Structure 1
Amino acid sequence: MIFARLTAGFLALILFAATAAPASADAGFVRWIQGFESVAAKAGVSREVYRAAFAGITEPDMEVIQKARYQPEFRDKVWDYIDNRVNDEQVAKGQAARAQLSSWLDRIESRFGVDRDILLAIWSMETNYGQILQRQDVMRSLPRSLATLAYLDKSRAKFARQQLIAALKVVQSGDIKVSELISSWAGAMGHTQFIPTSYLAYKADMDGDGHANIWESVPDALATAANLLRRNGWQTGRTWGYEVVVPPQYRGKLERDNRSISQWASLGFRRANGRPFPDGGERANLMRLAGDNGPAFLMTKNFFVLKNYNNADKYALAVGLLADQISGYSGLVVDWPRGYKPLSSDERYELQKHLSRFGLYDGKIDGKIGSGSKAAIMALQQQAGMPQDGNASKALLEFLRKR
């Protein structure tokens, strides 16, 4: 929901209309909004900003609660998560953005010391290079979303109240208009999806217009992301990690041990691509997110710095892998133990179109195999007497092509 601009004299009338609660309104939610105004005021939020933000809002956004219950970085299999985010389509978009924004990326790297391809990968992960900001099915009213979480989700209530106050202070600072205060379900804003408190802590005005406009200025958004990484310890000129071959005697052992790279090498660990480890005393942790039968990594400090953006191993790994491929490196040497042949980006679109044609899928045709696509695949598999694994495999696509 995008709000119209309101004059200060009209605000009280609008709030009265909102709190007069039409028949469809949630009276408890309206009371929560009314009661939280005094809390926001004590934190320094003006009455005018608060009432403009909540003008006309009388019901919680129940889709926010649904989205809060499903977070793919914690629920998806690691290869499903990676395949949806590190693929030929996202690499091509990143390389095009790399060329288009070359001069800005030079300046951002010079100022913050963060690798440009890491920043492009974060941009891809967060908003598909800005495309998600145009999707009304994803972006929502930030005040309504955070108020919903504060009102209905006990585990996130404290977070939501804190972020709501911070967001209203962003409006009050003049960096964004209340009519533009939209976000993802959890209040993340702009091209690089900053929660309001992080935006206030790390915002960077890269284009020099006086505002850190992460909603419309890509240089500002990428610089703000770079500032977050730098201030959390990003090591300039160093990688996030190395894919490695684990000696047989260490299968199932040393998981997440922390040693210097030279110590790992002395134990027989080698880079999977055959290249030598760089010189130096950098330390790393061994990680095998799919067990002994999948790729193994030595994760350096920069990997853990990436987790300040999203505290999930899958997220940080996806950023690192995508950044490497944007910069021209090849993909993994050891593939994930999927048990099936995965689809290319174009084939994923094709699969969704087939599922839609058979009336099994009514979601967006976006090449992302999420919960909706998996449910459609399982429905098809049930109809066809196949094992219901929900996997977007080449074998399944071939089956659909023949129907």
Structure 2
Amino acid sequence: MDLFRKFVKLLPTLLTALVLAIIVWVSSVTASDPNQTITYEAPIQLEILGQNPDLVITRQQTEAVKVTLKAPRSVHTRLNNDLSLITASLNLSGLEAGEYSLAPDIQVALKPVEVVEVSPAMIDISLEKVASKTLAINLIQTGSLPVGYQTRKITLSQKEVQLVGPVSAVETVVEVAATINVSELTSNISRTLDLKPLNAAGVVVEGVVLSPNRVEVKIDVEQLVGYRNVFVKIVTSGSIAQGYHLTGIVVNPPTLTVYASNPDLVLNMPAYIETEPVNLNGAQQSFETRVGLHLPEGIVVIGEQSVLVSVGVEAIYNSTQIIGVPVAIINLSKGLQAKLSPLTVDVYISGPMNLLENIGTSSVHVSLDLSGLTEGTYQLVPKVELNRPELRIDSTLPGLIEVIITR
């Protein structure tokens, strides 16, 4: 009994000592690992929880938030190294279609942490009921087939498509279309086309999922009786100038569509139509010319009655050497003398063959510019000039000239 009384008497002192010990421990921990308030600039992605499968989100103010946390420095260090320890979510449990403003729930896997601020603090979100319907696929053809061709058969791999999405979007879709350009189409094709949900104004409706979202279209094309495609054969006369060569002759268009009221004429004609002769006589440069066509009797051309012929002409390049071209001295100061070694150089030149035939030492000027030089020995690069800009200097031997300047 006396022992118990002594314990009761000492209890306040013991409790005071315990409180003081806790205070000292907390102060020690806080001093070594102080609390810090930090805003994490990296956005935390929002996770959607509890969404009714019969509803779809049509508007969400943001898909991520920024958080400001208060925690010991050691905790912030770990969070900075692994942001996946911070999660943010929106709970849609029990919500029906409508407009809502929800506070994101922030969870941190480490303790102790205090969530000081979330930006934005409230997230506006819209929910709509999911709707679906089935529509026939409409194939839209743009352009037109060439003259003499017609579509024989069009086949779609799928005739209908199912639409799923928000009721407000699905209700505005009036057709699902696939578009194909049939311009210049002269043979059977098979192509896979994207499907697009369109409203009454022909604008694509966003937020609608199509199943399938692509369709394969096959188009069979045939040529009408009496029509035929033939290529253009270029006929030339004369020859280009000597020293030049032909780089190519191109005709545009390369093929033509012809027609005859008697189908046998078309079937029995050659696979080509000849042009009127293109005159090459004496040509020294490329040119274009429009020429007529030499048509068999009873055959007419659909469209333009002439073709454009492009002729490429270039000079034949060759090379030559001019031996012993004298080196001239220019701009030597008064009172000085210059001795060159060697006195001549060999110049190697390339260019059009017809120009090289008549070139000689008089066509080349080689000089050394001694401006500002005083007595001494120098090694200088000679300057070579040609009297025809079409020619090119390939090399000069030697490449250096020794100059001794004396008084």
Structure 3
Amino acid sequence: MCSITRRDFLAGLGTALTAGAFEVELSEAEAAKPAPRKVAAVVTVYTHNSHADLIVGRLLDGYHLDGQAPRPNLKLVSLNIDQVAAEDKRRRLAAKHGVRLCQTIEEALTIGGSDLAVSGVLLVGEHGQYPTSETGQTMYPRRRFFEETAAVFRRTGRVAPVFSDKHLSWNWDDAKWMYDTARELKVPLMAGSSLPVTWRRPSLDLKRGARLSEAVGISYHTLDAYGFHALEMVQCLCERRRGGEVGVAAAQCLEGPAVWKARDAGRFDSKLLDAAWTRREQATRSKGRLEESVPNPTAFFIEYRDGFRATILTLNPANAEWCAGWREADEPEPRSTLFWTQEARPFGHFTFLVQGIERMIHTGQPTWPAERTLLTTGMLEALLISRLRGGVRLETPHLAVRYQPTFDWHEPAPPPQPLDLSGQSNK
């Protein structure tokens, strides 16, 4: 990364043992940092613990949301909020940090002038009161956010890196339009979930070119918001298989007893489910056999174009974590890990998401491929259409999305001190 995080700095201190040596190293590290890049943020709402608070808030209050270092090497200069909630934080934050509150996206990107005035754009279309599609997806205005951003790029003849939080859109057509427009305008684009960059317990990743045959993930809560996280969790693993990503041939969603019947029929490897299940750290309402604890499971079945297959099981109410198990051709036993998120403020996994954004804004190169999220966005829509149609198998020729992985996961620093959701210490 162009910016120097606290973890990077401490790792480079080596054997400096005296306070004097520490101060010299610190001043040299600070001097080596490039100037902060100016960033505009466009969000649906800005309430306490919303995604806007946890992403944009780190530019204002540091990675731990406590007003202290370490901080991203980015400066928020403008903010546009689509829906102003009663508990909105915008005026207090704007006054404290000198952020311009803007009535339009164009104003946020130009700071009221005629030219593009920022080096990066954050689009956070998550939370707020928006309609729901017939498949059960919240119709956040992510395409509109990007469309108005792209209009400024076209008018000014200049572009800046753009990060769009979570799904590219609630539907494939809009997502593909966003991706294609970014490529046309040569806009560095990133999107997606924090799960691919969060802690893993145990600390495992796949070597690029691994000979994978199957993966099974477990998830919880909703199929739209949390099912998307699960898809990104599995995709960040399986995209590393031999040959890279080649896209998805078919998708199917089953619910209820049909899921356990599919397991018993060998539709997915039950040993991989067991391997993922054993990684949970929270024993939530599990009372014996899984089918007794989870009477109404949901299964996402994903058939890739190269024969690889993945299954994601949403196991309410017995599960409240994201885990994955997979099988490599040259390994006798399955491997598995928990994708651990800090479910307390400051929600430390968002730090790693923001660090990836920071790197893109400073280098002009996406830290991970937008194609991953284009594919997971399309997978989720297809799976929820399958569910709407009673669990039919849908062929998905439009999801022939090919790409090579560009991101290597490394074990992050330990989680920061957890606070309660109000931001107070739990001690």
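Starting from the value 9: which structure in 1, 2, 3 was relative contact order in percent (Cα under 8 Å, 6 or more apart) calculated from? Clearly, the read-out refers to 2. Set 1, 2, 3, criterion Cα Rg over 2.2 N^0.38 Å, for residues 55-118 alone: the highest-scoring structure is 1.
Work out the source of -15000 here, i.e. which of 1, 2, 3 gives that when helix-only ellipticity at 222 nm (-39500 (n - 2.57) for each DSSP H run of 4 or more, over all residues; to 500) is computed. Matching structure: 1.
All of the numbers you see were taken from the coordinates with simple rules; none came from a lab. Small disclaimer: the values here were computed from a predicted structure and weren't measured.
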